[in-house]
Structure P
Amino acid sequence: MDWQDEQSQQAFLQRIVRDAQHLQHLAQETRVALAKDHPQQERIVQAGQLLDQLIAQDVEFPDGQAKLKEGVSQDWIVSVHDPEIRHGRKSSSKRFDGHKAAVAVDAESQLITDANVLAGNAWDATDALTLVENSETHTGLAVEETISDCAYSDFNGLLAGA
């Protein structure tokens, strides 16, 4: 196909969407034919939901015809093998696909007191207060001071609201 030709692109997109809709129809027929407690029922449902998300993140139907959306959806699915992976940024020029780790460490002992996995596109300070609260629960001690990198610049505001 000619990627420079808008009509070729549009025709290709219509075929992809039509194929996806056909797959959804076949999946529905298969589910109906299976017993309600068949182990494949849930896998078919999950695969159908993932396919719906993949189409919805990039395609809109303003006039009944599939058209590519402008921009990128906030929770854009990067991988069908791990649908929870997200695009993330370490800086304005360094990008990654994956997850972020949020770790609370006791500064004196260097023991990890809590950890959490965040989506790659989550703000660094996401659930920071939960890390502090869990650290207090795990250690039985009150957290007196927190130290974090500049990506947590609103962290003090989070603690002030506690």
Structure Q
Amino acid sequence: MIVIMAIILLALGSNLGDRMANLVRARALLSQSITLQAISPIYETEPWGVVEQPRFLNQTLMAETERTPEELLALVKSIEAAMGRDFATVRYGPRIIDIDIIGYDDLQLATPRLTIPHQRMHERAFVLIPLNDIAPDWVHPGLGLTVAQMLARLDVENAPSLAPE
């Protein structure tokens, strides 16, 4: 049997509780089911969407998986739930952990539950800056632009800053 491994890109964020520990725990839980290949530095960022909330710590990961996109979504949702994420809160509100699927090989997918690549990744410095650290040459299959090119198009006046260790 031939096993096909997909290269995936994930974005992690946390702005409740011990934000650093939340990212560490999320990575540990993810690594039980996927093979981490690259981990970006952690950035502290202003909230997006609902701005009256604590600052986030954000990070991106590159990994390999045998899981289908739908299985990967089920995995990240189960990890978010296991870590105590409350899915009944305001969209873009505070959260213990948020794990977004940013890319999956060169797949373009749009279902009611999942859009790949992430539909707003190209607008978000808090995704593109850490992603540029680990995958600057990854090409967005819909836009035909690399991460570095998407980042160059952004106004990064209030760019995320490296989180203190």
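Please treat every number below as a calculation from the coordinates, not as lab data. Note that this is a predicted model, so its numbers are computed, not measured. Cβ atoms are built from the backbone, for glycine too; each structure is taken alone.
Descriptive notes on the structure:
- A value of 1.00 for FRET efficiency 1/(1 + (r/R0)^6) of positions 13 and 125 (r between Cβ atoms, R0 = 35 Å, to 0.05), calculated from one of P, Q, originates in structure Q.
- Value -13500, calculated as helix-only ellipticity at 222 nm (-39500 (n - 2.57) for each DSSP H run of 4 or more, over all residues; to 500), assigned to which of P, Q: P
- If log10 I(q)/I(0) by the Debye sum over Cα atoms at q = 0.08, 0.11, 0.15 Å⁻¹ is computed and equals -0.44, -0.71, -0.95, the structure in P, Q: P
- When mean count of other Cβ atoms within 10 Å over residues 53-60 is computed across structures P, Q, the figure 15.2 traces back to P.
- Highest-scoring label, criterion being distance in nm of label points 7 Å out along Cα→Cβ at positions 29 and 141, among P, Q: P
- Ranking P, Q by FRET efficiency 1/(1 + (r/R0)^6) of positions 69 and 117 (r between Cβ atoms, R0 = 30 Å, to 0.05), the structure that comes out highest: Q
- Comparison of P, Q by relative contact order in percent (Cα under 8 Å, 6 or more apart) - largest value held by: Q
- Comparison of P, Q by mean count of other Cβ atoms within 10 Å over residues 5-12 - largest value held by: Q
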